[in-house]
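K.L.:
Multiple structures are listed underneath, in structure tokens.
Read-outs throughout are calculated quantities, based only on the coordinates presented, and are distinct from any laboratory measurement. None of the values given here were measured: they were computed from a predicted structure. Cβ atoms are built from the backbone, for glycine too; each structure is taken alone.
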Structure 1
Amino acid sequence: MATRTTETTVTFRRSFTLTSLDRPQPAGTYRLVTDEEEILGLSFLAFQRTATMLHIPAISISGGPTQVYHVNSAELAAALEADGRAQPQNS
């Protein structure tokens, strides 16, 4: 069975939290890694997501340990959508 890993980034404009994270995270761009496995028995090539991992802290924060959290991809998508809908805060 073939597997593939895709690395990308996600950007939050505001702090956010997910159920798998131990505390809220600040706004920033985060490394996101997705693992997928090939679905066998089809007449075409298709993959199914098996893991979504978010690297903490944000890419712009250096000098500390990096932790990797398995996150729910639907919850992550909802958090990103909510972040995009949020109104800018007045200072």
Structure 2
Amino acid sequence: MEHYEPKSGLVALVGVVSAVVLVAVILLLQAYYYRSFAREEVVKAVMVPGESKTVRAEHLGQLEGYRVVDPVQGIVAIPIDRAMDLVLAEQGRR
């Protein structure tokens, strides 16, 4: 009967390479997690619940109201609904 001895050097090499790859994958996943966590913290910090309602109301006021944008150049802002009506009327004339 033939006796087989495993190649211990090859087994050790495979073990070391596997361990290095495993550590690298763990470190990459951990770095990805921390980067995603930091991005999410920024999003959460920007979107403060009470502040978002104030900002939304301000933006709606800008869209739905009249205001002077640049008095020197004579640029004014009109409500979005009125602007859309004017554009449709102008397109109908052409």
Structure 3
Amino acid sequence: MVAHPRTSMGTHGLRPLGLPREIVVVVNQLGLPSAILRGSTVLGIAQVEELWRVSEAWWRIDALARTYVRLLLDSGRLLTLFHDDQCVPDDGWYEQRY
């Protein structure tokens, strides 16, 4: 096994895969994504395919509350994002890769 050059190795030389990556999202008046910014590129959204919420350990101080959105981009590609519901609507967006 060869170590990944840009990531420090974790316990026993393993590193996590599929971690969410922060992404810049422009939201509409309903708080739903209307465009995605990747550097100087604007990705248009054809439609919202699916929307669901996840709330875990709501009784704890470090509770998790996220809104997931599966989007169909203008290019025909599907993309899954989530919003950390503890952040303001314009902030706290992440791309979830599987």
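K.L.:
For mean projected area of the Cα convex hull in nm², which structure out of 1, 2, 3 has the highest calculated value?
P.N.:
Largest calculated value belongs to 2.
K.L.:
Here distance in nm of label points 7 Å out along Cα→Cβ at positions 31 and 55 was calculated and came to 3.1; which of the structures 1, 2, 3 was it taken from? Please report the intermediate quantities before stating the final value.
P.N.:
Working: 1: 0.1; 2: 3.1; 3: 1.2.
The value was obtained from structure 2.
K.L.:
Follow-up question, since we're still on this one. Which one of 1, 2, 3 has helix-only ellipticity at 222 nm (-39500 (n - 2.57) for each DSSP H run of 4 or more, over all residues; to 500), as calculated from the coordinates, equal to -26000?
P.N.:
2
K.L.:
Which one of 1, 2, 3 has distance in nm of label points 7 Å out along Cα→Cβ at positions 15 and 79, as calculated from the coordinates, equal to 7.9? Could you put the intermediate results ahead of the total?
P.N.:
Details: 1: 1.3; 2: 7.9; 3: 2.4.
Only structure 2 yields this read-out.
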